[in-house]
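Take a look at the structures listed below.
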Structure P
Amino acid sequence: MAIRKIREMGDPVLGKRCKEVTEITPRIQELIDDMYETLYEAEGVGLAAPQVGVLKRIVVIDVTGEDPLLLINPKIMETSGEQEGYEGCLSVPGKSGIVVRPNYVKVLAYNENLEPFELEGTELLARAICHELDHLDGHLYVEKVDGPLVNTADLEDEEENS
């Protein structure tokens with residue numbers, strides 16, 4: 001396993017649509033393992049393959065730090081409700097912005113054996129799923145921000161002082 005370089009806003013790979021995974025090769029398995037390692041090293045909530053320079057429809061998410069999720073070729077089947085909150089991204093370091101997302105999401109995805117499964121998520125998990133799936137279609141959260149981007153450090157200072 002290895003920690004991969006996270007691509008940042010402005011890198012052309014982040015604006016491209018990813019290709020579906022049709023088989024789990026040793027190279028794909030290595031990518032998945034590396035994505036988890038990279039996610040945890042960066043202390044993130046989610047990571048999509050294009051963020052490490054690979055145009056494949058693969059996402060890893062862990063909103064608790066103890067419940068890793070792998071979504072291969074994920075598709076949103078259903079959404080409901082609405083939530084608004086600050087969102088950041090490993091590909092846009094040090095910045096956050098207010099984004100409106102569904103409060104509930106249901107996805108169809110495939111596991112590491114390319115077996116289909118459904119996953120339902122609310123609140124932070126729903127936000128993370130939507131955020132990471134946007135990456136697979138070449139979109140960053142900054143396209144959805146309502147208002148200015150702010151420095152993440154300023155938000156942390158604000159929380160400490162309240």
Structure Q
Amino acid sequence: MHAFMGKTALILAIVLGAMIGMGTFTFDYAKGTAYLSNDPAACANCHVMQQYFDSWQKASHHTVAVCNDCHLPHDNFFNKYLAKADNGFRHSWANTFQDFHEPIQIIGRNSHILQKNCLNCHEGITHNMLASSTIDADMNSCVHCHADVGHGPPK
């Protein structure tokens with residue numbers, strides 16, 4: 001019984017070590033620490049994001065907003081990094097398994113974050129427009145009319 005436990009522990013240690021080693025290599029190869037920054041170039045590490053990075057550089061907001069300003073929550077540190085982790089996992093999965101729609105599309109919860117950030121940054125303008133209404137799912141999103149603000153004119 002003792003020999004069985006020793007072999008099981010050894011196999012478990014090898015498997016765990018291999019997983020940690022592969023995870024560390026992958027994180028380093030994918031420039032994982034770059035995603036913890038606020039640098040827009042980090043988003044272009046993934047080849048499918050290059051066109052969005054390029055179009056952001058031509059957009060009207062490129063001098064005042066980076067990717068994180070629009071695409072991540074501002075309310076607190078935890079929510080910001082939870083959204084980063086969620087997006088990072090989904091993006092890594094999609095890129096690894098080539099399981100994504102082309103062109104890529106924003107998902108519902110990220111669209112909600114984007115809308116909230118538009119309204120927060122432009123509160124001086126939107127407050128008067130929305131004072132008598134509530135923000136709900138039936139409301140047109142800001143990017144419905146202002147699609148080229150964040151990522152430049154459509155191609």
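Nothing in this text is a laboratory measurement; each read-out follows from the coordinates by a stated rule. The shown structure was predicted, so the numbers you read here are calculated from the model rather than taken from an experiment. Cβ atoms are built from the backbone, for glycine too; each structure is taken alone.
When relative contact order in percent (Cα under 8 Å, 6 or more apart) is calculated for each of the structures P, Q, which structure yields the highest value? Top value of relative contact order in percent (Cα under 8 Å, 6 or more apart) goes to structure Q.
Quick check: 20.7, 75 is what I get for Rg and Dmax of the Cα atoms in Å, calculated from one of P, Q. Which structure matches? Answer for the origin of the read-out: Q.
To test your reading of the models, identify which of P, Q gives -18500 for helix-only ellipticity at 222 nm (-39500 (n - 2.57) for each DSSP H run of 4 or more, over all residues; to 500) when calculated. Let's see the in-between values first.
Numbers: P: -8000; Q: -18500.
Computing helix-only ellipticity at 222 nm (-39500 (n - 2.57) for each DSSP H run of 4 or more, over all residues; to 500) on every structure in P, Q gives -18500 only for Q.
Looking at distance in nm of label points 7 Å out along Cα→Cβ at positions 39 and 71 for structures P, Q, the greatest value goes to Q.
Determine which structure produced the value 0.35 for FRET efficiency 1/(1 + (r/R0)^6) of positions 15 and 103 (r between Cβ atoms, R0 = 35 Å, to 0.05), calculated from the coordinates; the candidates are P, Q. Computing FRET efficiency 1/(1 + (r/R0)^6) of positions 15 and 103 (r between Cβ atoms, R0 = 35 Å, to 0.05) on every structure in P, Q gives 0.35 only for Q.
Say we calculate volume of the Cα convex hull per residue in Å³, for residues 79-118 alone for every structure; which of P, Q gives the highest result?
Numbers: P: 74; Q: 64.
Largest one: structure P.
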